[in-house]
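No value in this document is a laboratory result; all are computed from the given coordinates. A quick note: this is a predicted structure, and the numbers were derived from the prediction, not measured. Cβ atoms are built from the backbone, for glycine too; each structure is taken alone.
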Structure P
Amino acid sequence: MHIALVKLSALGDIVHASVVLQIIHAHVARAQVDWVAEKRFAPLLEGHPLLRHVHSVELKEAKKSLPSAWRQWRFLRTLKKEQYDVVIDLQGLIKSALVAKSLGGKRVVGFSGRSTREWPASLLYDQSVVVGYEENVIVRNVRLVCEALNIAYSEELITQKTPCFFPKTSLHVSLDASRPNVLLVLGSSWPSKVYPKEKMAIVAHMLDEYALWMCWGSATEKEMAEWIAAHTQARVLPLLSLPELIGVVEECALVIGPDSGPTHLAWAQNRPSITLFGPTPSGRNAYVTSVNKTLDCGKQIDARRLDKHDACIETLVPETVVALAKEIIDG
């Protein structure tokens, strides 16, 4: 069976969807799977042994001019030659539904209108699947794929997963070989999801018996990392490619960070993590395991009505983060 998955962005969303690859290959005979993703996130997936092809698109570029939009549309239409048996839109947005429909698959499957933020997307599907919008995002992805491919859903499909990604590059960063390494993730897609640098510095100071590292992906995050490094023993990593980031995560005893792709990579790779939540719902955006924990501000948050200006993450106490970190590392 020839299958196309559409999950365009962002990093965390692709990470949350990645578990479906091993589920598909375990339950669908002779599955050949392709993935359509935004170009800047494609390196996360390229070379994956469970993918036949990764098709890169640049939809943001397409918005800038009609020629750019036309080029993207022509590229997507060339993919009709792949003759997909089923195309699964894991994103549930109008743009992803348009991409899925343009692939010309025999069957296009996605979330129902009441199961996604942009209900018109469901009008482009041949099969719409009802999965509660408030449901955990990883469960949502797995349920959709199971329904599309007639696989019996169970929690074990998720809890018994193996690492979802495979580093394809040698790690050019030497981490500490004498004590546990801890990665501090500083950035996220919204400023309100970021844990204040002053509080992260307190966390770093209280965890100084471990080797502390900080990753960054923008000038703002780099400035934050350098400020924390000036006040603690934490060290700033060089700018990492996505494959290199996977390698660092795999070498760490713990990853601490906000609701963001680099933090969620720890869950994907079966590495311990603490995800710090502010204005997004922790129960929906992270999958808790014996080593993957969450801390939130204790508020009821409606996933359909997020407040990007809610700074409640500032109420998280550094001592609570530190206590949980030590419990995970030393326990």
Structure Q
Amino acid sequence: MNYSKIIDNFKDKRILVIGDLILDHYIWGRVTRISPEAPVPVVEVTRETFLLGGAANVANNIVSLGGRASVVGINGKDASGAALVEMLAGKGVNCDGVFTSNRPTTVKTRVIAHNQQVVRFDREDSKYVTGRILKAIVEHIGTLYQNHDAIIISDYKKGMISAELIKAMLKDPKAKKLFIAVDPKVGHFSFYKGVSLITPNVIEASSGSNIEIRDEAGLLKAGRALMKKLGLKALLITRGEQGMSLFEKKGVTHIPTVARKVYDVTGAGDTVISAFTLAKVSGAAMEDAAVISNHAAGIVVGEVGTAVAGPDELKRSFA
């Protein structure tokens, strides 16, 4: 398989990313003492950084890998929402589908000391988007199908992805012609019936299938149950240090991890679904798309924070 040729084809592909836009806020510091007020570490802050998270990070991965991305999601009427859109636009992502709502922009703040996460706190309103704003989002999405090669639904369970939204999308014949990949969340699996691919981790696959996964037998049973239940073309279960398993109607392929070091798995699922989708619409078979996504994930888990991979770096990983 000529993986370099597939990766070169990424630059011609346009991916529509629909989902929960998140701003990742990192507070970096060091710990040298315990607080006299409570048995907790005192973090001496040295710097702060902001990164794209959730569906925003999926779009970031798409453009970093050489593709073109449009996002559809919501942000708040706040400084975080403005920063999120500015960062996306700075990456070259089309932000015409970002709708501003009265809810706050979703922000995840992580405190990191000595490369270890000390605590995380979230600002969010995860009620489902409804009413006029949902109608406007569905109408806008409907204008984008013919200009894109695939759709990624990035579900972080922050209110953007609902059964109503996906049902409205799948009613459109133009959407059904596209490859639709979903990064799923527990409790939402019933929403995804009729999409092309979902990419759960082991815990999510176990919950979605109601089958405990303790060994390969449980994995196979859960995977086949999800394939049948949701009518999928493919299912990619990510398994951490054990790699990933690709389920297709013709059978199951186990792909061992290629990660040489693992510092942080934050955002690795975003990288997997981005690279897989780009590879699939660039001419790769499902199995080859999974291999490419596995290599992309192996790159980003070696960095702290929500990292991305570039096409040249991805090619080198096959050398």
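Computing distance in nm of label points 7 Å out along Cα→Cβ at positions 235 and 251 across structures P, Q gives 0.9 for structure P. If mean projected area of the Cα convex hull in nm², for residues 35-98 alone comes out at 6.5 when worked out from the coordinates, which of P, Q was used? Value 6.5 for mean projected area of the Cα convex hull in nm², for residues 35-98 alone corresponds to Q out of P, Q. Determine which structure produced the value 15.8, 54 for Rg and Dmax of the Cα atoms in Å, for residues 147-274 alone, calculated from the coordinates; the candidates are P, Q. Considering all the candidates, the number was obtained from P.
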